[in-house]
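Once you scroll down, you'll see the structures, which are given as structure tokens.
Any read-out appearing in this document is the output of simple, stated calculations on the displayed coordinates, not a laboratory observation. What you see is a predicted model, and the numbers here were worked out from it, not measured in a lab. Cβ atoms are built from the backbone, for glycine too; each structure is taken alone.
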Structure P
Amino acid sequence: MSTQDVDLIRTFFRLFDEGRLTDIEALLAPDFEWTYHGPASLPWAGVYRGVEGFRAFFGIVRDLIRVQECEAQEYLDAGDRVVVLGVSRTLVLANGARYEAPWINVFTVRDGLISRYLDLFDTASVVEALEHDPREAVPAP
């Protein structure tokens with residue numbers, strides 16, 4: 001595994017944790033592609049391309065959720081890719097529900113920039129929290 005590639009992905013997560021999304025844009029290749037797998041009921045599932053796509057993704061989620069913790073737990077060597085295992089704890093703004101979702105991210109790094117980002121989540125917990133009726137008790141994470 002390239003130490004430089006892992007360092008790049010660690011920087012990505014550090015900037016995300018610090019809320020520095022604009023700074024992350026400098027880490028993205030011109031042909032960057034972010035695929036977020038999920039059912040059609042998940043408002044942000046889909047494929048996002050380039051810096052514009054990166055911005056569009058966060059334009060969607062910023063009004064729906066607040067990530068309270070995004071914990072990258074392990075970085076794995078996958079040849080020309082960096083695989084990161086982690087968990088996110090998130091608040092749904094519309095109803096106060098919270099969810100904890102394990103995830104796997106697969107990054108492809110080319111020429112020192114992130115060219116591909118495959119985002120795999122436990123979407124069942126996310127959809128359940130989004131559909132939670134706020135008149136009911138808020139589910140524990």
Structure Q
Amino acid sequence: MNIETYSDLINAAKLQPDPQRLLFVLTKAELPEGYSAEQKAQFEQGEGGVLVPVLCVDKVPDDVADFAQLVEESEHTGMDWDIAFVSAMSGRGGLALNSDEVIQPLKMMTEQIQAGMISQFLAINRQGEIIQLS
């Protein structure tokens with residue numbers, strides 16, 4: 001299945017043989033340390049910058065069937081974010097993993113995002129659109 005929308009992601013997760021747990025790392029675009037005038041100008045035009053993880057959460061697909069649910073829940077944290085990175089983990093024996101079992105994978109995902117290794121994650125903007133980052 002080609003995932004082109006957030007709904008495609010949820011549908012694909014629900015079709016898997018074992019229950020899925022979705023891992024979300026929400027990031028905020030910021031200027032890098034020691035930024036140049038050119039970088040600042042690009043950033044002010046909505047380009048460039050670095051994505052800094054500000055919030056991590058894991059959910060079963062039914063808990064976030066609509067992207068607006070995730071956005072609304074995130075607003076209760078008081079943390080502002082721009083891009084959500086998403087990954088999924090399969091359960092075992094017909095049971096979904098619990099939140100304790102995904103703490104380490106969420107940490108690893110956060111570290112990979114901080115290192116700029118984002119190609120293996122789905123990136124979604126705050127409007128719920130899947131985007132490609134370069």
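For distance in nm of label points 7 Å out along Cα→Cβ at positions 85 and 109, which structure out of P, Q has the highest calculated value?
Values: P: 2.0; Q: 1.0.
Checked P, Q; max of distance in nm of label points 7 Å out along Cα→Cβ at positions 85 and 109 sits with P.
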Taking relative contact order in percent (Cα under 8 Å, 6 or more apart) as the criterion, which structure among P, Q has the greatest value? Q
Identity of the structure behind 1.2 (criterion: distance in nm of label points 7 Å out along Cα→Cβ at positions 29 and 53, calculated), options P, Q: P
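If Cα extents along the principal axes in Å computes to 51, 29, 27, which of P, Q did it come from? Please report the intermediate quantities before stating the final value.
Working: P: 51, 29, 27; Q: 54, 29, 27.
Structure of origin is P.
Which one of P, Q has distance in nm of label points 7 Å out along Cα→Cβ at positions 45 and 61, as calculated from the coordinates, equal to 4.1? Mind showing how you got there, number by number?
Values: P: 1.6; Q: 4.1.
Structure Q accounts for this read-out.
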Just checking, which of P, Q has the largest value of distance in nm of label points 7 Å out along Cα→Cβ at positions 5 and 117? Q
